[in-house]
Structure P
Amino acid sequence: MTESELQAAVAREDLCRYLSACFYEPDAAFEEEGMFRALVEAAKRVDAHLVVDAEAMAQAFRCTGMDKLLLDYSRLFLGPTDILAKPYGSVWLDAEKTLMGKSTMAVLGLYGEADFEMDDDFKEVPDHVAVELEFLYALIFRENEARRNGNVAQLNAAIDLKRRFLSQHLGLWIGPFAAAVKDFAQCDFYRVLAELTTAFVGRESAANA
């Protein structure tokens, strides 16, 4: 890999990891630790078309009070009554539209293939959008590592697993989920997050189609 290709590959990892973090409860530390500055820099290395949304996300986070962000996060993803944009794959993929459905068991099987384990402190179900984006990050990392090492077998295995994950799981439900976020969000931050996440996942899906 050339130096520019290596930088772009690592930037894909970073961008995916930052998008995952944004689907956790908002925290002032996101800005204090420079996450949005790093997100914009990663977007620049990945695809110029992603930069506008990355910059808009950073600006929206800075301009929106933390109370408003927390309220919108709760309305969209937590409830307590009707969750407006359910962040769970099974809700969008399974006919029953319940948690821990057949698709959840299937994605757990893919996690097992990759020896991917969730943090013990994470209390959500395995097909939460933040977890699936973390898994995508792990797959991109594994793909990049195999390329750097010239390991063709590991590279092919990583690409195959990522293709199956995106075509059978995240790539199928991220669109309708993001549409719900954009429909119901009151803060620009979550609308742009949904847009950028959809674009990034679509880009990764197309790369291995």
Structure Q
Amino acid sequence: MKVPIEQIKFDERGLVPVVVQDFNTRQVLTVAYMNAESLSRTVETKETWFFSRSRASLWHKGETSGHTQRVTDILVDCDSDALTILVEPNGPACHTGKQTCFHHELKEAELSEETAGRASDPGAVLSELYALIETRKRERPAGSYTTYLFDQGLDKILKKVGEESSETIIAAKNKDASLLAGEVSDLLYHLLVLMVERGVTLEQVCAELRRRRREGNAE
């Protein structure tokens, strides 16, 4: 359902909270606020504009840093009092130079051993993501970027793998490890989409890697 700006429920300060996500990876980049004017400018310019509560003024993301965010979608929650904006970022979202503003962990938040193990296990992370992508292909939920890729077909997926490969190479020439990590994550995600599309499993890839390792050790 299309919701007009006039129906957005701004709070008593005239603001609405906004979650900004990467269009490709769905990584949460930042949480900010908009008023009616900054939302209108965002819609008009297709780049994010926010309202700074500390300065009590509008600000255009990337105006000084060049790290603008091209808007692809603006989603309104069921109560019309919060927004999610999907963007294609032109550089880091955080003023610290990090890809996302959410790069700290709460010290007091203790994970169970099982949960902590899964979070730090690369194999478990890839398996969970692969399973999620399989679900997206099967159920095709509306608004999902993964659904969009499957709907567009193999050629679109291959194009994205090529684009992300190029961006990874470019990032590797930069000394910013976090930027490279972000691009590698994009590439891995699109490779997993390609694997699901073509019916290649993680187990098959692991078996091939083990075979090559054995042959290498035998030489």
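All of the numbers you see were taken from the coordinates with simple rules; none came from a lab. The shown structure was predicted, so the numbers you read here are calculated from the model rather than taken from an experiment. Cβ atoms are built from the backbone, for glycine too; each structure is taken alone.
When distance in nm of label points 7 Å out along Cα→Cβ at positions 74 and 146 is worked out for each of P, Q, structure P gives the greatest result.
Identify which of structures P, Q gives the largest calculated value of percent of Cα pairs over 33 Å apart. Please report the intermediate quantities before stating the final value.
Details: P: 12; Q: 27.
Structure Q comes out on top.
Comparing relative contact order in percent (Cα under 8 Å, 6 or more apart) across structures P, Q, the highest figure is found for P. By the measure FRET efficiency 1/(1 + (r/R0)^6) of positions 42 and 98 (r between Cβ atoms, R0 = 25 Å, to 0.05), tell me the structure among P, Q with the highest figure. That would be structure Q. Structures compared: P, Q; top value of mean count of other Cβ atoms within 10 Å over residues 10-17, i.e. the largest, recorded for P. Can you say which of P, Q returns -21500 when helix-only ellipticity at 222 nm (-39500 (n - 2.57) for each DSSP H run of 4 or more, over all residues; to 500) is computed? That value comes from structure P. I have 1.8 for distance in nm of label points 7 Å out along Cα→Cβ at positions 18 and 130, calculated from one of the structures P, Q. Which structure is it? Corresponding structure: P.
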